[in-house]
1. Out of I, II, which structure matches 14.2 when mean count of other Cβ atoms within 10 Å over residues 174-181 is calculated?
2. I, II: which one has mean count of other Cβ atoms within 10 Å over residues 46-53, as calculated, at 26.0?
3. 1.2 is what came out when distance in nm of label points 7 Å out along Cα→Cβ at positions 6 and 22 was calculated for one structure; which of I, II is it?
4. Out of I, II, choose the structure whose coordinates give helix-only ellipticity at 222 nm (-39500 (n - 2.57) for each DSSP H run of 4 or more, over all residues; to 500) equal to -9000 when calculated.
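Every number in this text was worked out from the coordinates using simple rules, so none of it is lab data. Just so we're clear, the structure is a prediction, and the values are computed from it rather than from any experiment. Cβ atoms are built from the backbone, for glycine too; each structure is taken alone.
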Structure I
Amino acid sequence: MSDLKYKRVVLKLSGEALAGDQGFGIHPPVIKTVAKEIKDVFDLGLQIGIVVGGGNMWRGESGAQMGMERAQADYIGMLGTIMNALALQDNLESLGVPTRVQTSIEMRAIAEPYIRRKAMRHLEKERVVIFAGGTGSPYFSTDTTAALRAAEINADAILMAKNGVDGVYSADPNVDSSAVKFDTLTHMDIINKGLHVMDSTASTLSMDNDIPLVVFNLNKPGNIKKVVLGDDIGTTVRGK
C-alpha cells in the first residue's frame, strides 16, 4: 500500500471498452480481462470506485438525433450503464473481489441506491464500488459522473482508461499522423485547446476540486497497475 502513488481512485471505463472488436454489447473475454486488471490493483490495497459508460448499449445523443426526446434518450443510456455495472460486478466477484453496485436511479432489487457515506464505508471495508446510472439526471455524461463521484468520495485521482488510445493528443492520432501526444496538461488546457478528453462540465468540476486525471490505454496489460504505482505512462492532467 505504501508504494502506491494513489490510495483511492475512480476508474472511468467506457462502455465501448467492454464490447471489444464487436463494437456493441459485452464481449465476455474482454470484460474478464478488464476484471483481472482491476483485481491486480485491488490486491495491492487500492481503494477503487468505478464509473462505467453505456455507449456499447445505447447513446443518448444518438437517440436524440433519431427524433427521440433527449431526456428520455439519456435515461435509456443510464440503464445501459447499469447493465454494464452488473456484468462487471459478476466478473469481479468470480475472481474473489467483493463488489457493490450503487445506482443513481433506485433499483433496490439489483443494486444499492447511491449514498455517499455508504460508498465510502464500502471502500474502507475493501470493497470495489461501481457507480452506475450516471448522475441520475439527463444531459450529463458519465465523464461528469466520474468527476462528481471522485469529488464526493475524496479520490486522489481519476483514471481514464481509453480503448486503444495511450494518452491525450493534439488531434485524433488515428486520423492525423502529425498529432502530438501530451505528457502533462492542466484541466484549463483541456478546455482552452478544445481537446476531446472529458466534456467541459467534467473538466471544470475536476479543476475546481483539484482532482488530477490520468489518461492511458486500457488495452495494454498491466497499465492500470503501472498508473497506480506511479509509472510515467499516458497523459497526466493536473487539477490546477
Structure II
Amino acid sequence: MLLKICGAASAEDVASLDRAGADLVGLWHGVPRGHADLTLHQLIVVADAVHRTARLRPVLVTFLNDAEALRAATAAARVPWVQLHGYQPPGLVRTLKGSTDLIVVKVLHLGADTRAERSLIPAYERAGTDLFLLDAVAGDGRIGSTGQPADCAAVLGIADRLSRPFLLAGGLSADNREAYRAVLDHPLFLGIDVDTAARDPDGRLSTERVTAVRRGWRVPDGAGAAGRPG
C-alpha cells in the first residue's frame, strides 16, 4: 500500500514526510487559492528537496488544463507523476501520454453531480491514465483537500468500473481504516492520499500525524513508490 501526502510547500515539509515514512508527496501547482499552491520556482525548489531523499517521489497536483504548461512544469521540476485533480478531459491525458513519460493520475470525484465524469472512465483509460484517485466532493462543490469523508459504497461503485489501480482520498485519518475495509480488499486498491489528517492544529504537516496515519492504515515502513503503478 502506498501513502501519499498532499500539499507539501517547503523543504521542511518534505523532511517531515521523509521521517514519517510517506511514499508520494503531492506538490500543488496551478491550484488557484489552494493553501499550498506553489509558483513554478517554488515547485522546482520543493521538488529538489524531494529528489534529495532516498524514498519520496514527487507528484504534481494541478487543476491546469494546458498540456504545454504541464510538460514545462514537470520537466523543470523533474516530477515524473502528474495528478489531474480538476475536470480535465480525456484528451489532455492522451496528449500527455503521447508526448511525455509521465505517470498520469486522474481524479474521479465522488458526489451527486459527478455522474457525467464517471461516464468518461472508459475514455480516460483508453487515453492512457495509469491510475485513478477517488476523492469526495464537499457539500458546496469544493474539490481537493476538503476533509470530506468518502462514502465507502460510493467508492466501491466507481472502483468496480475501473480496470486501472486507484488511490483513495477523502477524510482519511489515523483511526478510520476499518470503515473502508471493503475498499482495502478491492483488487485494484493501491493506497491512500491524505492532507487534512496529516497536519497539526496550525496547519503544518506533522511527522507525528503522518506516522500515525501510516500505522493506523498499516502502511509498511519502507514500502517505497519507485516504478510504474499496476
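1. II
2. I
3. Going through each structure in turn, the value belongs to II.
4. Going through each structure in turn, the value belongs to II.
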